[in-house]
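*Asks:* Structures incoming, each one as structure tokens.
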Structure 1
Amino acid sequence: MPKRSPDHPVDARKRRASLPPACPAPDVPTPLLGGLTPAQFMRKYWQKKPLLIRQAIPDIEAPLTRDELFALADSDDVESRLITHFRRRWAFEHGPFSPDELPTPRTRQWTLLVQGVDLHDDRARALLERFRFAPDARLDDLMISYASDGGGVGPHFDSYDVFLLQVHGKRRWRIGAQRDLSLQEGLPLKILANFQPEEEWVLEPGDMLYLPPHIAHDGIAEGECMTCSIGFRSPSTSELTSQFLYWLAERGTDDGNRQPTLYRDPDQPAVTHPAQLPPALVERVGAVLAKVRWSDADVSSFVGSWLSEPKANVVFDAPEKPLDEARFVTRAAKYGITLDRRTILLYDSRSYYLNGEQYLLKEARKWLPALADSRSMDGKRFVTLSHDSCMTVLLHEWYRAGWIRVGVLA
């Protein structure tokens, strides 16, 4: 898909038209949530019970056309999956898929899932922005599901919160809060063995269904359709534990010693059972592990760094002909700046976390939280802050790395 160069911002009129709609304020009712305020929704429904919202986004159009989505699925750096249910047999394949590898739209009962579309298209990223009433640290990605008539992925459950937004055609959803989450054996997909739906609706463009974790659901396309799934990260306890311990090990100082302390056993006697674990070794390892300590600051550093780490397939595009710092400042003062759609910027009271790295806030405390929350800074605000050379130097570095853009792209 053609892209406008980051070095050439669009004119002001086009810039205003392409600005993503602001996420709703916590105490302002919004059609996106069926007339509820985000605060009411989070209190009553989030992680608690499903919510059907008719015309959450009236007159919505799919972020990508069918052909654009198919082209994206042909890319090596895009995660895509093809699910078919031909002759009552489920089949599952990973992409990329060339155009001739996909069934025709006239063929019934197949589905193409394209993950992380927001990483590759500004229109999808703009749609994702509407859901930032939940913390960015929880927001995962926007997946687009294309299905031919009768297409679906079978009755299943997810371990995360999801908004299912219909953007083209119709899809019939059946859901149930069942306790039996056992799966059918011998299938390439995780399909429930004993699905027992309790409610059923047909969603049309603009309609949306919110589902908390572990609500069983089954969506079947009625004719050709496209659904956007806005998913939220829900790391498991084992994932958190293993990642945190790895993070600690990577950053361990070994009690401040430059060289790591090695295991020593000068009193180890000769043995007659060499395969037996030495009790002294086990005792020593236990003593070492018992000394492992961490603080609240360590946990915050880990969480910020880990959750701001871009996905493995993310590659940032540096400008082909980058502006020098003076020209960058002039352009940014006129057009403002915007975080690249792939950039993850989080912060806490001490630090900010940019694409997996931690930095102390210090002077950036004056402007960085506002940039992280809004993901943009208009020209007037940039001019106000541009007397701070530390800010302009830092933002110019981000611009050269492809982490921010000048202006707002159309």
Structure 2
Amino acid sequence: MSSTPRIDLSTPLKFAYWVPNVSGGLVVSTIEQRTDWSFEYNKKLARIAEHSGFEYALTQTRYAASYGAEKQHEATSFSLALLGATERLKVISAVHPGMWHPGVLAKFMITADHLSNGRAAVNIVSGWLKDEFVNFGLPWLEHDERYVRTEEFIRVLRGLWTEQGYSQDGKYYNINNFTLNPAPVDVPGRAHPEIFFGGNSTAAQATAGRVADWYFSNGKDLEGFSENIAGVTAAAAPAGRRPRFGLNGFVIARESEKEARETLREIVAKAHKPAVEGFREAVQEAGASTKDKKGMWADSTFEDLIQYNDGFKTQLIGTPEQIASRIVEYKKRGVKLFLTCYLHFQEEVEAFGRDILPIVRELEAEAARSAGTELNTDLLPVTALQGVSD
């Protein structure tokens, strides 16, 4: 049983961005962030992104304000609005099992899929913020049990999307001979709306291997990423499954590496310490609750948690050339999608497409040729930086 993912150098990398549907930006710092949580800002950002070579956007989910964000829009409705404002961008809605019934979500996503001509996707988040469930009067499950529920939840989604008269007898969900019509949009190469899923723990990796289409990893260095996906690949192997892998990274691209590092130092120096410490206490308690102490954020430092998905660990920091080179090194380890975030989203997403992506594509082509194959340029997304309108 191999724990090594299949490395595909001929398929171009895909790029996504975190939707800033939360106030305060994507770092918990008082540094200037020319980013806004409003729909008007995000509508323009989505159009910039799809014209800059981005294929996906991920809308965050949170119900109780946390990690310094005072306000946040609900993920599924916000995603639907972004789908309506774009033409090619796939928008991923983050959703908590326990907050939704999987049959209701399956129906919602089918409708979103039809309204967007097959561009709806979902990210299943098992949940770590206990107060969010308890204060809603919802059952709180301990760590590994949350993944039992999550796996059942995903199986219901896939079953209702792909089968007529679907039934499932589980611990948390029982479905009896149920059919959803219409089915999701028939998109070539896609069996149903894509299912993303993340988590660092052993339970999360095993769940991802068994049921997820994509596994999202928090920010990691090269060795940490390779270690993180080994469990997913091993869990997927018995069923012949091949989940794809995405990686989170905070991008600081500047004219010189010195300038980029100085920006990082300023972010850290201006960290909102009470908010970061509160987040650290909550998430590390969650990580320590796992049997093997390998939960999400279990090894994250204070500096790591200023970007609350460990985005600094990926080290996409420096000149465009340095960032592009590091991105392709991750591709050689099995990354197929980069989930990116920025201080100033609109301008930096556009700059990423203009200054970094062309170098990435050149390096991808070189890597493919060195391996005796060619980069499949037919799979590259449409880009048209000119003419993006409000």
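FYI, it's all coordinate maths here, none of it is from the lab. In this text the structure is predicted, and so the values were computed from the model without any measurement. Cβ atoms are built from the backbone, for glycine too; each structure is taken alone.
*Asks:* Can you spot which of 1, 2 the value 0.65 was calculated from, given it is FRET efficiency 1/(1 + (r/R0)^6) of positions 160 and 376 (r between Cβ atoms, R0 = 30 Å, to 0.05)? Walk me through the intermediate numbers first.
*Replies:* Working: 1: 0.65; 2: 0.35.
Traced to structure 1.
*Asks:* If helix-only ellipticity at 222 nm (-39500 (n - 2.57) for each DSSP H run of 4 or more, over all residues; to 500) is computed to be -7500, which of 1, 2 is the source? Please list the in-between numbers first.
*Replies:* Details: 1: -7500; 2: -12500.
Computing helix-only ellipticity at 222 nm (-39500 (n - 2.57) for each DSSP H run of 4 or more, over all residues; to 500) on every structure in 1, 2 gives -7500 only for 1.
*Asks:* When Kirkwood radius over Cα pairs in Å is calculated, the result is 21.2; to which of the structures 1, 2 does this value belong? Provide the component values of the computation, followed by the final result.
*Replies:* Values: 1: 24.3; 2: 21.2.
Of the structures listed, the value fits 2.
*Asks:* When relative contact order in percent (Cα under 8 Å, 6 or more apart) is computed for each of 1, 2, which one produces 24?
*Replies:* Details: 1: 17; 2: 24.
Structure 2 accounts for this read-out.
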